[in-house]
Structure P
Amino acid sequence: MEAGVADLREEIRTRIAGHRQLADAMLLALAIRHQGRLATFDEKIQALLPPGSAMREPVAIIPV
């Protein structure tokens with residue numbers, strides 16, 4: 001079974017500003033946990049990680 005909100009990395013969990021970011025946070029955490037990539041059109045997803053964080057590497061922003 002996958003982890004829940006309480007199991008999110010603190011760096012991500014503390015940056016969730018509202019319910020609309022919850023799915024993004026869960027997908028990002030899933031990609032990080034499984035050493036995968038998260039491809040998205042949404043540049044704002046990077047706000048869920050601290051600037052300069054190595055955890056930003058799995059995020060692939062698709063240019064529109």
Structure Q
Amino acid sequence: MEKARRYVATDPTYRRIGHGSGCGSRVDSQRGADGARVAWVGSDQDFHLAMGFNVLNRSRFLSRALE
């Protein structure tokens with residue numbers, strides 16, 4: 001099975017009116033139908049927790065420009 005990583009964001013104009021949750025639910029159901037067993041998000045914002053996601057790790061990732 002091919003693994004895929006998808007990034008999704010919600011335009012600030014359309015936040016807090018359900019578009020992100022609706023999109024997440026649709027993706028979850030499609031991926032589940034494709035055989036996925038786990039969904040990951042890179043955030044512990046309240047709406048992700050309300051959707052049933054659990055915090056697994058709190059890490060800090062650092063970056064810097066390479067010259």
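FYI, it's all coordinate maths here, none of it is from the lab. As the structure is a prediction and not an experimental result, all values here were calculated from the model. Cβ atoms are built from the backbone, for glycine too; each structure is taken alone.
Each of P, Q could give distance in nm of label points 7 Å out along Cα→Cβ at positions 22 and 38, but the derived value 3.1 comes from Q.
A value of 15, 44, 31, 10, 1 for P(r) over Cα pairs in 10 Å bins from 0, in percent, calculated from one of P, Q, originates in structure Q.
A value of -6500 for helix-only ellipticity at 222 nm (-39500 (n - 2.57) for each DSSP H run of 4 or more, over all residues; to 500), calculated from one of P, Q, originates in structure P.
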